[in-house]
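What follows is a set of structures to go through.
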Structure P
Amino acid sequence: MMIIVFLCLYLAINNYYTVDGRITSISQNQEDLDLETQLKLINKPPLKSIQVDGYIVDCIDINKQPAFDNPLLKNHKIQLKPSFEVTSMKSTGLLSIGIEEDFCPEGTIPIRRTTKDDLIRAKQLSHTNADILNKDIPGRHYAGLNLYKLNLSVDGSRYAGIRGVIAVYNLQVQNPDQITSAYIYLQNGKSVNDKNVIMTGWEVHPSVFGDGQTYFFTRWADKSQNKGCTNLICPGFIQTDKSIPLGTPVGNASTYDGEQYDMSVQISHDPETKNWWVILQNKTLGYYPEILFSNLAFANVGGWTGMTSTPRGIPSPPMGSGHFPANNLKRACYIIQMGFHLDTGEDLVPIKYEYAGPSIDSDCYEVDYEGYNDEVQQYAMLFGGPGGNCGE
């Protein structure tokens with residue numbers, strides 16, 4: 001009897017109670033209620049839904065998408081298409097991503113339904129939203145080609161767009177907190193504390209996506225305000241395309257010395273509305289409104305890169321194809337058709353050491369900038385490596 005009284009007193013003091021014979025924490029129950037409330041806010045009432053490979057895609061009214069939960073976008077008028085002509089890029093055309101073009105009705109967009117597990121993972125990673133800008137984090141490594149930093153007072157122009165066709169691989173990681181990715185990016189800021197960035201490409205990151213598949217992603221961050229996130233985890237990105245839900249896996253991937261699959265990606269600044277458009281496979285997916293950023297009217301840095309990240313004490317994961325570049329596009333991850341443009345409208349290519357230079361920070365990975373190859377590949381680079389004990 002005394003044991004029962006003591007247990008009841010212990011549970012009361014420590015904010016526990018019993019439900020159907022199970023001991024439950026009040027704080028845990030409150031957290032569950034909070035998550036359910038968030039889910040109701042995030043998952044808008046769909047006009048239509050479809051089950052796709054273990055997750056649900058909802059067709060949501062384009063004017064009621066999660067982006068408009070951001071107070072900054074309360075009175076934002078949606079821009080359905082860019083004011084500029086999209087640069088046409090040639091990919092293999094074999095990449096499988098998204099749903100059927102006509103599945104979602106006109107006036108709706110496809111959004112992957114958020115689950116409680118998605119929110120829990122996002123909460124655990126919320127403190128790292130702006131850390132994507134920090135290249136000094138232990139265990140993080142890069143191999144790529146970076147555009148040289150522009151000084152407006154000297155150069156008189158700034159970066160307004162970047163593009164490339166990236167080979168897609170599905171590399172395995174040993175730990176859910178590890179990352180291996182390939183992407184393009186544009187960034188602005190004079191110091192670490194005021195950097196703003198947009199990036200897009202592919203990534204393997206189980207702690208974000210819930211499994212080890214390769215995912216197309218777009219991401220933004222504003223270091224000065226500690227804001228930003230991947231895809232639609234937080235309100236910000238406004239989607240306009242009706243066939244590619246953000247946060248869905250890529251259906252196929254390249255194999256070493258075998259079939260190659262790639263994706264064309266672009267980030268482009270709209271000269272009229274000042275919004276930043278994200279373009280995949282020549283489709284305008286949507287945009288980041290300029291008002292989201294404290295310091296991204298234009299960019300002074302950009303590039304094409306591979307990146308890996310690993311927790312302390314765990315060997316770094318492979319990058320690219322998992323092999324060092326060997327002057328062979330079937331054996332190393334590539335980015336081809338590399339190009340960028342300035343706010344003056346001038347369209348350029350990354351001529352080595354004139355506009356851009358290779359960047360690598362570990363013996364575990366390499367980058368081979370090949371310059372101009374041919375009419376199809378145009379300006380190209382190979383990058384990657386096996387990973388391992390790469391140091392800090």
Structure Q
Amino acid sequence: MSALTPWAEEMRGIFRSGSTSQFILYGGVHDVVAAPAADGGARRYLSLPAFLTEVMFEPFDVVLHYDRGRGVRVKKGGPHFYKFLEAFDAFQGTNWARLPEKTHVGEALDLANLLPRDAPRALELMHRFLRGSQSLTRVDDAGRRVAAPLKVALVVEYAEFVAPRADALQLVGERSQVLIQLLEWASDPAIAGAFVATVLITDALAGLHPALVESPYNAKLQVQLPSAAELEEYVADLTAGEPDFSRLSDFGSRELAAKLVGLSRVNVRTLVLRALRNGERLTHGFISELRKELIEKEAGGLVEFVESRRTLDAVAGHEEAKAWLRQDAELFRRGAVRALPMGYLLAGRIGTGKTFLVTCLAGEVGVPVVELKNFRDKWVGSTEGNLEKIFTILR
């Protein structure tokens with residue numbers, strides 16, 4: 001397998017081409033990401049923000065993170081940012097560079113809780129640092145002053161709370177200021193042509209403002225759930241230090257990974273360690289039951305598994321419909337999914353048995369069936385966001 005996941009490889013290729021410097025990452029952004037082994041050691045699994053800082057932005061001089069809850073955090077290049085704050089304080093009369101000591105500057109800034117948390121001031125501060133970092137110079141060996149810009153990465157986490165989807169009438173004051181700032185980072189040729197990367201992290205594109213989602217100046221990359229091969233590696237790494245795995249599991253790493261496809265690594269870890277640490281066997285029944293529970297929790301009540309012991313034999317009447325559905329159920333069991341319709345539309349008055357017929361079809365087919373709960377919402381973009389979340393989980 002590649003040293004990087006597919007979306008990370010694509011992100012690196014786009015940035016190297018110099019065509020785009022802003023990336024919107026969405027999908028499985030709360031899962032851990034497989035990182036290449038450091039110095040020949042074991043493979044690492046990092047949170048997405050940590051993966052960006054330690055792996056994707058390893059050659060950068062400064063990496064800044066921001067979200068509305070924790071404000072601006074300096075993850076790399078603290079001395080550079082601290083020097084900028086000193087100059088900023090001198091001109092603006094602020095006290096953001098007031099630290100107890102200058103050692104471990106990045107940690108001290110976080111601990112001192114000095115940097116702004118509100119989006120307008122925080123993004124403005126990051127923007128001014130970005131501009132200043134690109135105008136730095138140095139004196140070369142010949143005594144000439146040459147350009148020496150810094151390599152800077154800016155990461156905005158929980159971007160749906162920074163630039164949420166909203167109507168045009170709601171874009172007044174600070175909201176419009178924040179949106180324009182993010183759009184400028186993507187479209188400004190001076191930033192796009194420099195060694196600068198900006199990243200927005202969000203659960204779903206539907207939660208972001210359409211101006212960002214529809215912008216041609218950024219790249220939208222979906223963080224996919226791990227494949228069977230990736231899960232096989234993760235299960236092997238996860239169980240390497242668990243001596244009870246071979247005794248308590250009915251499956252090897254490959255077979256277990258195949259049964260867990262569709263889950264995030266975080267959920268796989270929960271499922272496997274919950275069994276091993278409590279001395280429970282990893283059987284087909286245990287995996288199926290807990291897998292359903294984890295998927296329903298991750299969907300936030302938007303889906304529910306339908307378990308039916310009834311078959312189409314329990315349906316009275318509807319002979320033509322039952323004959324058609326039985327043929328499709330047989331095709332499904334044979335694996336001839338290309339011969340199946342993409343969906344069914346059941347029309348009829350209330351009380352004519354539509355739901356009962358579908359429940360019996362679920363029992364006839366004999367595979368897990370999920371029911372989409374009420375995903376509609378009154379807020380702008382919420383319905384689309386709920387659907388996007390459902391399809392990401394069930395894909």
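Bear in mind these aren't lab numbers, they're just calculated from the coordinates by the rules spelled out. Quick caveat, the model's predicted, so the values are computed rather than measured. Cβ atoms are built from the backbone, for glycine too; each structure is taken alone.
Looking across P, Q, the calculation of distance in nm of label points 7 Å out along Cα→Cβ at positions 256 and 360 that yields 4.1 traces back to Q. One of P, Q was used to calculate Cα Rg over 2.2 N^0.38 Å, giving 1.05; which? Comparing all candidates, it corresponds to P.
Calculated for structures P, Q, relative contact order in percent (Cα under 8 Å, 6 or more apart) is largest in P.
If helix-only ellipticity at 222 nm (-39500 (n - 2.57) for each DSSP H run of 4 or more, over all residues; to 500) is computed to be -3500, which of P, Q is the source? Source structure for this number: P. Source structure of the calculated read-out (distance in nm of label points 7 Å out along Cα→Cβ at positions 48 and 232, 1.6) within P, Q: P.
Which of P, Q yields 1.00 for FRET efficiency 1/(1 + (r/R0)^6) of positions 216 and 280 (r between Cβ atoms, R0 = 35 Å, to 0.05), as computed?
It must be structure P, since only it matches.
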